[in-house]
Structure P
């Protein structure tokens, strides 16, 4: 099952959590931090990541961790800004009729995706 640690104080993410995969292995991630340049290299220093994991999973050794993947998570707020929720809006007033924009969709939005789908479907129906 998924295991979530306490949320980081800076609210940049839900924290590094454990995720079982289909092969029976446990993955940890994602971590989150602000970057100035977009890149997909996985950091070679596993120590900061490991320190977060062993706070709630103390049997994991540094040597047990292997890089798996990286990605970019778009954020609506910058470092030090208050947390912002996702945005759902029709962009007609910006000259883009028919475009329903879903911006900043993170985990809470993904959890509520069926309700969001119904809302967007209703918006599309209004356009027809």
Structure Q
């Protein structure tokens, strides 16, 4: 009778171990930590700066449409300009442009970019000459 109890105990330990390994794999692969709702990010490779405009690309990495997104660009001397995006579908990116002229948003250097919507904010930089 003792031999049967040892086999059952060993099988039970094996089942528990396999269950824990499966749970750990699910957590590590992102099943439990998947991005949800709205997650904004600035796409530096799709953003650009010319002498007349600063174009900022914003991506929604979440699973829901973003709603209205406000993009604020601040130059090295503290001047700011804004533009807005109506909505960014989940998994896609949109762009908006801030106008530069001789008295507004001038100067070379790193420009700070902040994109905000309800529940999500992201920050980035772009270099303009």
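Coordinate-derived values only; no laboratory data. Keep in mind that what you see is a predicted model, and the values were worked out from it rather than measured. Cβ atoms are built from the backbone, for glycine too; each structure is taken alone.
Rank structures P, Q by relative contact order in percent (Cα under 8 Å, 6 or more apart) and report only the one at the top, that is, the highest. Intermediate results must be reported in sequence, preceding the final value.
Numbers: P: 13; Q: 24.
Once relative contact order in percent (Cα under 8 Å, 6 or more apart) is worked out for each structure, Q has the highest.
Out of P, Q, which structure matches 0.80 when FRET efficiency 1/(1 + (r/R0)^6) of positions 67 and 99 (r between Cβ atoms, R0 = 30 Å, to 0.05) is calculated? The read-out comes from structure Q.
On mean count of other Cβ atoms within 10 Å over residues 51-58, which of the structures labelled P, Q is highest? Spell out each step's value before the answer.
Numbers: P: 14.6; Q: 18.5.
Across P, Q, mean count of other Cβ atoms within 10 Å over residues 51-58 peaks for Q.
Source structure of the calculated read-out (Rg and Dmax of the Cα atoms in Å, for residues 43-114 alone, 12.7, 41) within P, Q: Q.
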